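A.B. asks: As structure tokens, here come the structures.
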Structure 1
């Protein structure tokens, strides 16, 4: 009997040793390995590390006692100057990364040696459709393949050994202006992917494909189609009762552009859905209604894609209050009872704890100041919406703004401290409706808001907002629904979060550093200048017996539309993948700070009436990427150098810079209209010249 026990123990130890060593085939991830991910703590095998998306690592070699000894181990320059939002995977000593334009790479995780590089040759015209930059948030791995989803709608499987494509499928439905910026996930052999495009009113859906062949297995739409066509899912018939008018002709929104999580025991997939499209509620649904499943958390059965339950965080949404932010699964003790919960801190400002079996609301409390709603009705689970929040032509100052109290930057949860960690923004924005707005199917300009005519009222609101906007990293107790600590920042732009069993929280900061905080107290323990802003969430892994922390650093994305870090004196180098370890000795090259190139175009000859037209055209076609009133943006157009001014028409109409993400707008505006936009930008540069030239 004792011999059998010893044999059993020996086999168990041998199995654990083999599991820890990992198979020899690259990226040989399967359901068994994912379910045992904590026994392979040195790997980071999916974008959130585990199916529950907690972004928590059990590794402790780097801890609160020695994190001050972290140094750069290696880095690589990324050949882009756009936002980098991906968290890499690290599997059996190989790091898999994805850059803007979905270029996917593999590196030796210990040395940084590039093993392969795959460029899917994304159609550059899709850069114009991406509301929030040409970003990607990660890749997936399964049985020797790496899966990437491209901006132009392809789901591609490549061989993890050499980066050569194995299969590719087009995931888009026609008509709508879709893009993909989210990371695919693989659950039990099914690749799950959604898309973006709700700013263009695109109708949302999420799809499962067979990981081996690319065959479509199921698709779940988040907004109902034309009732005359009938519904093959009772959930769509139910959702249709919450819409009025002919919403299907203009899309409806609700795109699944980021958050996904999975419970393998319940066999449920949880998806977060985006805003309604167009934004104005009564434009897309003239008779009102909640508009399911816009701005909702929806659970579907993993094997079939059929509806299980939903919880709508923002019914009647017209504020861009997406529920696409991190969905995290955990087991918590609440009121003395163990509960299987789902947690989310979406844009609307409430921190939600739901029963992930049934969708029942357990609790919801504000994590940030808000005035669009006054609490949650615990009996119905609905927010008590302030009637004045449903804005009209006159501007209304609301908080949170469209950027949300918390946006896409990943949240982390530590079962060790019981706290959730995420960046928070208290942001006040003036909303007003463009009364002449007409929705057009397939157009990217579907917000229906007015961004022009900055009269006295709007300027006063802007002044108020500037005084009251605040930003911080929070540690939130989901059981008590209370903040336990915060780290303030002067400006939005700090990144996603990683928590570790070393009692650490890592985050890239708006100061141009990667920082580590005590997970229990928030005390800053270490930070390192990185010559960039890491908006992506870091990951941690082991290679050769040493623990590393890796992060992509590249300023851009939706943040860059309205935030300019130059005022903080943050120097921005090339985008980079940076990898740290204890005692790392690598050093970044010295930066060359450009002092030339700032140019003040003359106002002489600029027609004032043309600048008014240009302001309207800019708000409609350009503000989404280049910032309201041309402040900030992916590229601050008040800072164009003299050659760029000279090439303005070649860029905007001719598509001269489409390789850098600026596709031609020749199909949307005429040369005369482009001239009007240019005149407006010349006017704005001169208006702000003193502040621009002093930075």
Structure 2
């Protein structure tokens, strides 16, 4: 759809102004000043935060020296492995994995041939951290995001040291963030993203002091533990056991050249039964045995190996490192002289600090209830000042939408228009809205780290920060799902079904293994890629017609697509997300802990300016908002296209 006008909205009843203590902030706490500190610090440190990829995985890191030392997470880095590091300015560098401490989850990557203008930041002092100290994270989560940009999240120190020796913060994390830095407002790295729990405030960081403590060991290409002496490596890779395999055994998949196993002529498919007189059932058993042999000074170790039908006794020369790492100088910028940290108790409830502003803004939103079959669902809506219009999230508004009119009465709304691309719906109320948002001067795109407010017509609202610039979010998790495994048949003659999921959309429609799909609706399907591409554009619940060949017969089946199934057991996925959470041409993320039914409501900055509409809870760390310009484009066009009787004042 081509739009001819771009307009932005602002709250009519709230004047444009900076907040000050009379707007609900107690004591000396000044949220706008805090925001300026956050913005300035992000701008200073962002160039040194890198996106790291290697061996099919992606994670994050931060450069802390002109020599190219990159701090990251131990569970993400393998010593000796090669990595590609992408800077926010788009430059790509190469690096090698150095030391990794799996127990502390600390690791180091060293950049090959670092450029003279390499950006880097300072390592701070995690021992001096205090509860409720402001902090923020920059990292590269998986999934859709702005090109090359890290995503920002803000929070506070929850505990400076947990029972496991980790730093705990309220800065949200999810897969891909591992290895990303946690900064204080001095711009110093105070922690490295490590792991999460199910609760939103269970975000755990490796304290930066551990990197300083193990600096010598981290600069060697070794895996080590707290003693500083490398963990001996046998030099084999083991096969992964099948999920239904009850018997636990170490079956050799491959042997690494020049390793201990290679020198002892251990072969692929050998099963390692005993080592150094100890029975083995797992890789940790093996590691503990190798450490014991090293600490006891063994010069050779015996192994019992099953090879086919034979059981062999093999002697392995045990030539391993037994000495601690040599001294390596810390970066010159290590632990700079910066102001001492202080706690800010107000960070535990930021919304309370802007309560007066939220109280004025919450009249711009309503709660909409509608029906999907026998189910009733609620979603937020955004009111337009002095007009009949209410905007909301289309996929969450079903039949017979109503709002609460007071005194327990429901006010019926009329659906005027839907925009599937942006997931917007325009509704008409029977009377003009006394409160809401209206057209005003365009608002510029806000930098990452800007504080934003989501009001709640029934609660205190939420304060969050903008995570990145506006980007396109392709449809991945929100696409329609057929439930098949296809392959290209013949010379691009169709898509053959190699697998049909039990109780899935295809099976319910009567599709079978071996069927060859040649057409979906009116689109000819010549290959598995064309089938996947067609489905990628459809929503769950879409009804399509599949034309297929079964033996010599041509059949037609009607299929109702499912949603993509959730198969992850990761803690980051143990939360409720929006049904439609991607596939938007332009959104920006922020880190509010929205529930799916909070979407559809407006989003403001601290001056009360309308920034956009919350459109999806995408993941643990990111809620997506449509920019105000896109929202207003839809409103303008839909209102102009509405039938005269719907657009009238009667």
Structure 3
């Protein structure tokens, strides 16, 4: 039974008292103080590898699974003392990665090769009609994931098709790498292409369609892109089909240059190429964006109405995105929001009470969450966190809006903030290092009378670049630190408006503004390639190894963030030739570390920030013995080293952020 309103008020008041007590005791507030995660129990015989979620009007929750089943879950809100019950509604599907409930009680589910309509004609709780709504061809490649359908506000149905993987993204079957639109009669319209792995996409209430992408070939980092008809989002493989009837653009794959320039610059020369609305910097925010949900709860989920929540499969967390339209183009900022989910987040759906159901799976797509699958529910506790609510572009900088009034002294202090800008290479290579990083100096700060906004003028802005905004020193009026003190704003357009007079500026910094809003101050050095051998990266066999190595070790990778050899034994003090083959479809390195230090080294790699890529995600640590560089898919690297003289159980680990908890092996060093 639903709690009466006055009981809810009592609960919120009690929670607020506890929060104030925690503050008084100097305990830092945590994400859990504001957003609780409730885990739904799952029967042992149900492998709930969630591919799709749908909330039903009668309070049930439907979940499609990668095992080809659809389950109906009663009491998913865990009301009273009752447990949820699971009834299998459908089975025998081919890895459905989306689920849509229809007003007539049927479902649309996207299998690998078609949209299927599921109907329970005799109302016994089990589907007895599996009707094909629309089919597309398949090549048989393992990477041909198909997502959706998602319904737009105007009733249109949206489906996205993953590229194949053959060591790089490829479109082996028609329309792979495309967003397709359907009407109610099943008529298909090709809408946009350039997609690589579009697991997450949605339409705003305005009708504007956005999709989330993961780092890969032609994709320097995770990003969210607005898709109009005829847009090209960056990966050329899908352009193979632009000669087909109905294709809304004619661009061909060989017309897309792989120069390594920023994507924003290349888009000035390549028709239809669409830069992202928001970049999600790789490892600084997440590693594999997934589902997206606009907050239409009317305040039931906290102070972020109209913003978009973005899941991350690899890091098992949810991020937050605030969009704005400037000069007709979308741009905006992303922030951390809530981490600690049990598995890799693939699907999110609003509950009827304004909570959020989060469907998760990690088989083959390993994640920091330790479970193989699950459904959890995220619930706002009623207390407002102290956050940067949003950031807006201004003609000469940014306006930061907070969720609670700020302490005017710290919010007006330039030492409380740090601004940096950077971008990525646009090229056929898998991923990109951060390039052209530069600090942006602060010239002026004005805090609004109500304490909710800070107007910050910078010495320069960089069009097409990501602007990192850190506010570590800002405090709320009651003394709270920001729950999350950084975000990343993608600046595609500079708005018109009145700039702050230069007579009000602080003492000028080293940078100077030029008419095109670029900076000529302190140019960032080119990213280090680390291609030469080093003491900890000995890639050349020593000259005194006249008889060669004593032992050759060859290890590779396999799906699920794993080395293909979980344990290796070498003799203490022996000469080792270590061959690491990255035969996975993502980036990896191989780092040999001292006993019981793999987790500490992996955590240190996560904290490297903007310099991580230049350092090959290997922290400067005495615990690191030897390491390879970060390797592209289908490449290898060889190390030559003398095994430790002290016997023991050492480790080899991938320190690419998010991998170290799973991708670790034992290196047993034994006596001669």
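None of the figures in this text is laboratory data; all of them are computed from the coordinates on show. It should be emphasised that the depicted structure is a prediction, and the values quoted were computed from it without experimental measurement. Cβ atoms are built from the backbone, for glycine too; each structure is taken alone.
A.B. asks: The value 4.0 for distance in nm of label points 7 Å out along Cα→Cβ at positions 269 and 325 was derived from one model only; which of 1, 2, 3 is it?
C.D. replies: Computing distance in nm of label points 7 Å out along Cα→Cβ at positions 269 and 325 on every structure in 1, 2, 3 gives 4.0 only for 2.
A.B. asks: Out of 1, 2, 3, which one gives 79, 67, 59 for Cα extents along the principal axes in Å as computed from the coordinates? Kindly include the intermediate steps, with their values, before the conclusion.
C.D. replies: On the way: 1: 95, 61, 48; 2: 95, 79, 47; 3: 79, 67, 59.
Value 79, 67, 59 for Cα extents along the principal axes in Å corresponds to 3 out of 1, 2, 3.
A.B. asks: Separate question: In terms of distance in nm of label points 7 Å out along Cα→Cβ at positions 45 and 549, which of structures 1, 2, 3 is highest? Could the numbers behind the result be given before it?
C.D. replies: On the way: 1: 2.5; 2: 6.1; 3: 5.0.
Checked 1, 2, 3; max of distance in nm of label points 7 Å out along Cα→Cβ at positions 45 and 549 sits with 2.
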